[in-house]
Every structure is written in C-alpha cells, then in structure tokens.
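Down below are the structures I want you to see.
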Structure 1
Amino acid sequence: MDKQNLAEAVAASMWTEDEATRALGMELKEIAPGRASLSMTVLPSMTNGHKTCHGGYIFTLADSAFAFACNSHNQRVVAFQCSITYLAPAFEGDVLTAAAVEVTVQGRSGIYDIHVCNQDGARIAEFRGNSRTIKGVHIELTP
C-alpha cells in the first residue's frame, strides 16, 4: 500500500471512532501523509456571549486536523502539548477550515502547524501541536 492510500485508510478508520469530530459536524476535506484539512460550520450553539464562535470550538477543529495529520503514517500518535493564537473572530454561519501540516518528526516527537481560516480565507487562528508516538498502529498490514 502506498503512503497516500495508507493515509486515506487510516483516516477512514479514525473517522469511524471519532465521535467528537463527527458530532460537531466536521468534514474531512483532505488527507495525505503528514497533512489533513477539516472544515466545520459555526452553529448558533457554538457562539459565546459576544456572539462569536467560542474559542474552544476553534481549538477543537484545529486539534482534530492535527490528530488526522499526525496519525496519517499509521502509527498511533497523541498530542502532548498544543497552543493556539486567536487572530480574528468567527461568527455564526462561518465555515472554518483547519489545515494541518507536518513541520518535523524526530524520533517519537513531531511538530505540526495548523492554520484556521474562514470561508473568505481570512486567518482566524494559528495552532501548533506537539505530538508523541505511542505503541500500536491503526491498520495491521500484512507483508
């Protein structure tokens, strides 16, 4: 199985188990080795007292893209540190897209950058995730 097909198979496997991502109405737009893109429409229930998207939902969207990107190599990977910088508000009805890209992987540790934009391409947030590979794979491959 080539790397792209493996990334797609891993994403399909993860998707069926990821209740939180599906429950928030996220859509997997792109998957490739070390890359993922997910989108989500800001619903009324996702807004705060300022009538903007609650930062926790933006973080969750970025974190989900991070998860799909860092697990795309068929190794089980978890986050061990994440940070986010909010640049602009998002509003009800906005379609947010989080695009994750692998910056580096050294041994069991990785760094991923995730850019969150709205439907007009305006940057909403920048997220950086540090990953740690743990034991196990998503899909057992036979030689």
Structure 2
Amino acid sequence: MKRILLLAVMALSFAATAQTVNPKYDKDLAELLGADEYGMKQYIFVILKTGPNKIEDQTKLNTIFRGHMENIQRLAKEGKLVVAGPFMKNDNGFRGIFIFNVKTLPEAQALLENDPAVKEKILEAEMYEWYGSAALGEYLETHEKIEQKKP
C-alpha cells in the first residue's frame, strides 16, 4: 500500500513540475483579452446552415444578405464577433461559421436574432460552447490591413 501511495505522490509531483511558466507572458494583455492561465477563454461557436426558407426574389435576397454582411461588420467592431466566414459548397448544407466573443448560448442567440438572413430563415444556426485562444480576435486588425476590398 505504501508503495502505491509513493508512486501516486511521485506521479503528481512530476505532473506539477512538468508545467512551466511562459517567460513571454504579458499579464496586462492577458487581462485585457480575458485570458485564463492557459491564455484561453470561452466563446460560442456557430455553424450556419441552409435554412428552410427559399427566397426567389433576387433583389430581396440581395438586400437580406447585404444586411447579413452589415450585421457581421457591426458585431466585429463591437468585439462580439471574432471569426466569420463562409464554407465552400458541401453536402452538409453548411454555409458559414461565427465565433462569438460571448460566454453563453442565450447571449449568442440574442446576437443572431439581429441577423437578417437568420431572421428570414434563409440561414439557421447550430451553437456550441467552445474554448479557444483569448488572442483569437487579435487578427482582425491585421486583416483590415490586407483586405483590398470590403464585402
């Protein structure tokens, strides 16, 4: 019994010493981004799928998707949306993704309610809690510098 206890203590002490402190750690930046001790935080991951509503009127459809894009840009400026983008054609009906910088599914649902394409049921959303790098949204500033045309 003592031998098992000794092995358990040795294993735990090894695990505790296996983690190291990052010499590049920036406490202020971590706090600003809402990072935990691993540099991570919770988001809501959304898969946008083809919805049940089909709109044949191309002018109306264009207006809805223009509103969809404006909503994406607004949410990104507010810091509530850190990733958005379309999928290429696929057999699953997947149209795009959002990664919302919110912690709860109801918060994400409230953001989706303002999206014209979701509101019109052209797109429908599947939402999941997701844990990722707190630095995820930091790429947006760089993206603005390489984006030649705005959608």
Structure 3
Amino acid sequence: MSSSGLAVNIEMKTTIKDGKRKEVHTMEATGELFQRGQLTVLRFSEPKEEGEEQATTQIVRLSRDGMTVQRKGAITMNQRFLPGVETEGMYNSAFGPMSMLTNTKKVNYDWDQDTRKGYIALQYHLVLQGSDTGNYDMYVKFKEV
C-alpha cells in the first residue's frame, strides 16, 4: 500500500431498529484505505444529499480498542465506538449541534491482504439530544478498485 492509500470501493448498509420501526440506509462510495502498524484508516466522501451544497468527508479509524468516526462537511461529527463503553460525541448539521450518547455493543473489522477485501461490522445504541433513536447495525464492505 502506498503512502497515498489504496483505492477502494465502499458499500455501507445501516439498519436502525426502534421498537417495531425499522429503517435501512445504503450508500456506495470510493475512497482510500491506509494501514499504519495496528491502525487502519478508511477515508471517503459521502454522496451529497439533496439540498446539500457541500460534500461530507468521512474518516474511520480502526484499532484493537475500537473505532473513531470523523465526518466533516455538510455534517460534522466526531464519535468513538468502544465495545462495552458509553461514549459522548457531537453531531452538527443544518439543524444545529446535537449531543450523542453511544453505547457500543460490537466493533469487528478485517482486511484480507490476499483477496484485497475487508469489512467493518458495528452495533450500537444511540441517544441523540436526549432522545432514544434505537439500535444501529452497520456493515461496511470495501475492496480494492
């Protein structure tokens, strides 16, 4: 892998369950994968939503301990996902800043050097601005372009 990163295609599926309500969101993007020692970094631009003037860049840092997600652009967010730990973060959008409380249940990831494919599996419970928003199950697949 070069210092500029490995070009990857990314597919993300997020399922949100809140009581009987269930939502599924999908996204596809291209980005870069970096590996430095025990740290894996995935960087990509999210597709623009309707009405957004600015794209959002997402940086996902994965380590043995957990995962950190930073989003900058139309949406700004910085959140840590540590299994078994409740963490605090902020979510900023056109609607203003909102506090986040995240209780991470699971973070798994892998990169197979031979097949040039990897995945991230994340499960967490989210409380946004004091309101319980449900359980999130996110699965991200990425493979070399």
Which entry (1, 2, 3) yields the derived value -12500 for helix-only ellipticity at 222 nm (-39500 (n - 2.57) for each DSSP H run of 4 or more, over all residues; to 500): 2
Per relative contact order in percent (Cα under 8 Å, 6 or more apart), the highest-valued of structures 1, 2, 3: 2
Which entry (1, 2, 3) yields the derived value 43, 37, 26 for Cα extents along the principal axes in Å: 3
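Throughout, read-outs are computed from the coordinates displayed, never taken from laboratory work. Here the structure is a predicted model, which means the values were calculated and not measured.
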